[in-house]
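S.K.: Alright, structures below, take your time with them.
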Structure 1
Amino acid sequence: MQSGLLSSLIILPLIASIIVLLLPAAYKASYRWISLITQILLLINVGTLIGAFDPQKNEYQFLEHYEWIRLTLGNSSILSIDYIIGLDGLSLAMVSLSVLVFFIANISSFSIAKKEKAYFSLFLLLTATVIGCFVAIDFFLFFIFFEFMLLPMYFLIGIWGGPNKAYASLKFIIYTLVGSVMILVVMIALAMSNVDEFFTSEYKTTVFSFDFRILSDTNNLLKGSLLSIQNPIKIFGVNARDFMFLLLFIGFGIKLPMVPFHTWLPDAHVEAPTPISVVLAGILLKIGGYGLIRIAYGFFPDVATNYSLLISIMGLISILYGGFNALAQKDLKKLIAYSSISHMGFVLIGIAAFNVEGFNGAIFQMFSHGLLSSMLFLVAGVLYERTHNREIANFKGLAKNMPLFTVMVAIAFFGSLGLPSLSGFIGEFFTLFGSFQSSKIPKVIPVLGVLGIVLSAVYLLWTFQKMFFGEFWTKEEFKKSLTDLDQKEIFMLSTLGALTLLFGIFPNLLFDLINPTVIHLFK
């Protein structure tokens, strides 16, 4: 019954994107509805997949495998590139988050009133490529989705962004392309160092494969190859396997984003329209964490443990740097952007722990941050759409005029600062717990990491008190426009808020899904 259902998550938005592009301007009112219906269909399909998924299995499920490219390299070798997609617990968690955030962002996109055809066509293309990253099991296929995702995001920021949109979009694509080049180098090295024994017997020759399942098994490494464990080759004086792992770490760290490769993020967030900020924070940053877990750690587990201290230090720097910068911000959207850098630092600390608790915490943190950051940028968007201003100092006492809005902001802020019973607490707790349990990380790292939670409380509570308590005050031209949430905004924010509460009280809804996959990574 599920045959082809996984491919539909990619094909449906691609077809919808083409339909929107081909429809004449006379039907422009239908663009947003075609996009929304597509997102609803994706939600239904993912719900079906969740219902049929067996969380006790640690292998990929709903596999679809089709031959794509067979390139003869000589008389005795073939390069195999296939269309292979599937889901395990980690993939399903990220795909579920993706379709939810895209659905919410699509509703928020109803306010887009410029070049709607191009916007919704690009938005649907972005949907397909992001989901493709999470379901691809062939490294070449993953890389195509990873690269193609840059195109719609570049234009969505560059055309519909703020005053400095050209600078922000160019900076975004340059940073990400640099990371992509690093990942590309590793992909080629891995493919040429691993042999697919299954196809060897079929073709009676050596077959080099991009299949994740082949690349993650060190038994498939060719003796004497670049990435051979037995006879390590040096690159710039560094063991080749270490060198390739570090390339992946930086490549995906740029996407995360990790300090000092983070500077593209605040600019992109500030200039991007609200729906694109929601997608960027809620989903695109998670591809960095996903890549680190699935590819960097999945393909180089023997090397990854040697860099636990470095990765945990980078995570700690991101936590503290992001927190202190958020504390200094006057623009609400910029504050949220730096808070994202800080909260994604916990993902690095959880991964560095290299144990089940840390990995579970890192994945939960990514999922939770996807919900909470989407809420936070929607909150900033509510104010900006009413006043075209995001300066914190320009608002005070909003609770009196906007009580529903105040409740939603409280959920988003308290969830982000790690209040127990909300999802943010669970993710941060398990990343720190895992790092305390790890013998590879000095205890001072998680101890100092707790300061990140303190900083979150300081800048979020200060902002909440400044903007929502006391006598109502704002600039005279803003007063009439500062009305409470409309039905569309209530639906978006309450949906995300309810899920934040649900996963905060019942974290096993996610842990039961991802834990078998995490345990399998350590076998």
Structure 2
Amino acid sequence: MTATHLNAERRAAELADLAAGEVVDLLVVGGGVTGAGVALDAASRGLSVALVEAEDLAFGTSRWSSKLVHGGLRYLAKGDVGLAHESAVERGILMTRTAPHLTRALPQLIPLHPGVSTVDATVTFTGLAAGDVLRRVARTPSRLLPRPRRVSEPEALALAPGLRRPGLRGGLLSFDGQLIDDARLVVALARTAAGFGARVLTKARVTTLTGSGADVVDGLTGDTVQIQARATVNATGVWAGTLVDSVTLRPSRGSHLVLDGAAMGIRNAALTIPVPGHFGRYALLLPQADGRLYLGLTDEPVDGPIPDVPAVPESDVDFLLDIAGTVLATPPTRAHILGRFAGLRPLLDLPGRGTSGRSADLSRHHAVLTAPDGVITVVGGKLTTYRKMAADTVDRAVESAGLAAGPSRTKALPLVGAAPRAQLSTVDAPEPLIRRYGTDAAKIHAIGLLDPALAEPVAPGVTAAEVVWAVRHEGALDAEDVLHRRTRIGLVEAEALAARPAVTDLVARALRGLGQRA
């Protein structure tokens, strides 16, 4: 492998090579989890790859997920055994091989209040048991994801002290996977792809895409560059239809609120909250490693132009707060909201799957489509199954363009920073750094040891050394890249506002340092 670092110097050199007429095997448009996954899959097969992204890695939907690596239980409930099995398999690969450092087991509790009848609880637990069968079929060990079980009222309160006590008769406990940070997964994918020689170019907007290349505008200089390729992939998610006219999507909005875990009395176990009057539909209260909670998740159709950053409408806020208030001793109000975010799912309304008009009824399967001019578009799917989506897409590109490449290798390919969990515990760095960077945490920690000023925080839980690392090794080109993608400071607007001057100064100094080193 070549070096996995991404930075302004490497970007400039690789963009110049492509502008000079170098032809790549595969051009990937889109720097989210799917596009980065396609780039890694192709590069690891020995293909020459260029990935171009209009804004930044994980700029779109990939950073707005629930951060779950889920085993497909919701699909099993709808009778889609194939998709549920695929999700369980991909969850196991991600948690045990691809990115142990970015994932953890998440206990999930369904509290049993009077609104959940005994019959409903029995049916629900049967579903949890069926999901555990999928876990075993996928060969994910029970030491990582324990079997589901019923818990008593005292156990439920021990797991989630903030639960409303009147009428509580225990709960149903199960386990699923959780990402520490979805944006960091995308960055790790892109860096690993770069290690196999992929050219990863952010702030490079495609204006015209064909099966043999693209016109690209360099967002830093304004210059237009023509990139030539033997095959092209459109992995731009909800924006896919802007590059390929034949692609029609029905985006769905998933909204989340950011809350203080301590204020809600929820720290370790997630709550799966039944939506009254809708058996099988749930809201989620998801504890994060930093002590915050994400309350989600809506599933509403979206019409009209696609915004760069989707807004959370007040109707979604009302819905989520009302649902959480049915199970919490301290019902959350707008005063408890630290931040909010929404992502748009790029869903296809597949023929023959008649829907009720609700986006929740649309297929969660991914689709790989080939346009008449040869552009390959991948849409649909979900974060958990990004690797399978990428492998299917590269298979199509290899077949259609006659590229010389073997089968996908990514089932057994760890990302940068990955290591077995036992080995991660021995890394010489603070635990918060290890869970975000894996084995790279020791290098970031060393930056702070060499220059104590860089060990100082720029925001709660984020040090100046992480900002420098983001510029030198993770392709961050400005303060917004750091605030919103390399770290998640931007999830709380007040913290982003306070940190922006220091982060802006650190980014500028780090970029100057790169130039001086050249």
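We did not get these values from a lab; they are worked out from the coordinates using the rules stated. Nothing here was measured: the structure is a model prediction, and the numbers come from that model. Cβ atoms are built from the backbone, for glycine too; each structure is taken alone.
S.K.: Please state which of the structures 1, 2 yields 2.9 when distance in nm of label points 7 Å out along Cα→Cβ at positions 10 and 322 is computed from it.
M.R.: Structure of origin is 1.
S.K.: Let me ask something else. Work out the source of 70, 60, 42 here, i.e. which of 1, 2 gives that when Cα extents along the principal axes in Å is computed.
M.R.: Numbers: 1: 78, 61, 42; 2: 70, 60, 42.
Structure of origin is 2.
S.K.: With relative contact order in percent (Cα under 8 Å, 6 or more apart) computed per structure, which member of 1, 2 shows the largest figure? If you can, show how the numbers build up before the last one.
M.R.: Details: 1: 14; 2: 22.
That would be structure 2.
S.K.: Have a look at 1, 2 and say which one yields -10000 for helix-only ellipticity at 222 nm (-39500 (n - 2.57) for each DSSP H run of 4 or more, over all residues; to 500), as calculated.
M.R.: Working: 1: -21500; 2: -10000.
Attributed to the structure labelled 2.
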